[in-house]
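Multiple structures follow.
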Structure I
Amino acid sequence: MICIIRIRGEVNMDRDVAETLSRLRMRRKYACVVINPNKEQEGMIKKVKDLVAFGEISKETLEKLIEKRGQLIDKKKKTDAKKVVDELEKGKKYESLNLKPFFRLHPPRGGIKSKAHFPKGVLGNHRGKINELVLRML
């Protein structure tokens, strides 16, 4: 599963890129989406790679993300984070699991060093290091 976090804001953004971010459900700064990407979504990620941080998320980090920042659609029903992670890996949708399909995160503790690409900054493909960024943003 791939975690995508929007880092850049909305000022001076190309209309096509703004539409792509909207379709990925990242309408605000520091919004996060966890998906199993298909071919079309991989193309969307390539299009917005200069505005987001993305990488492969671990199961433990996903559980923490759902526990702390997961928003329920029906607040009367309760959900278990471990069961939700297992169902998501099988291919279920967030709506059927009573969760909104995005997460709102805090700015990262320790700050963002630079809005350059990954080795120097925070944008682009982080691969496995995205887990550290997500934990700093919880």
Structure II
Amino acid sequence: MAHIGVDLHQNSFTVCRLAADGSEAFETWQLCAADLDRFCLSLDVDDETAVEATGNSAWFRDQVIAWVGRVVVVNPRQFQVIRKSVKKTDRNDSRALAFFLSKDMLPETRPKTEAQSELASVTHTRDLLVTSSVPGC
């Protein structure tokens, strides 16, 4: 069993794999179908994965959930270790996620249903349109 911290970005993700013996392994993957498939194939069914809640974390969770025992989506507003980190690097962020996952000390968010995500997207788009409209037109 490994605890895997994932620092997710738009084009790539950095992984810290914390093994049961305490050893760490880091890898950076491109966020493309081929790399995501290879990453999923490297996972074990008893692994646990943690990723910070971002714009594409729900999609990432959906891609890996069948390959691992547990996926934790972390609320970044409640997980100050990364947010207030002095050494803000992908390796440090993924290491912190893996470490605190191994201690079961991560503030987990509830994943939105597809309907909730679509509604949030429509609402956000509406807000953008309202705030960008020119007064008096």
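Every number here is computed from the coordinates shown, using simple stated rules; none is lab data. Source: prediction; values computed, not measured. Cβ atoms are built from the backbone, for glycine too; each structure is taken alone.
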Taking distance in nm of label points 7 Å out along Cα→Cβ at positions 51 and 91 as the quantity of interest, name the structure among I, II where it is greatest. I
Per distance in nm of label points 7 Å out along Cα→Cβ at positions 35 and 123, the highest-valued of structures I, II: II
Thinking of I, II, which structure, once Rg/Rh (Cα atoms, Kirkwood Rh) is computed, gives back 1.06? II
Calculated from one of I, II, relative contact order in percent (Cα under 8 Å, 6 or more apart) reads 26, and the structure in question is II
For distance in nm of label points 7 Å out along Cα→Cβ at positions 75 and 107, find whichever of I, II sits highest and give me its label. I
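Here distance in nm of label points 7 Å out along Cα→Cβ at positions 11 and 43 has been calculated and equals 2.4, so which of I, II was it run on?
Source structure: II.
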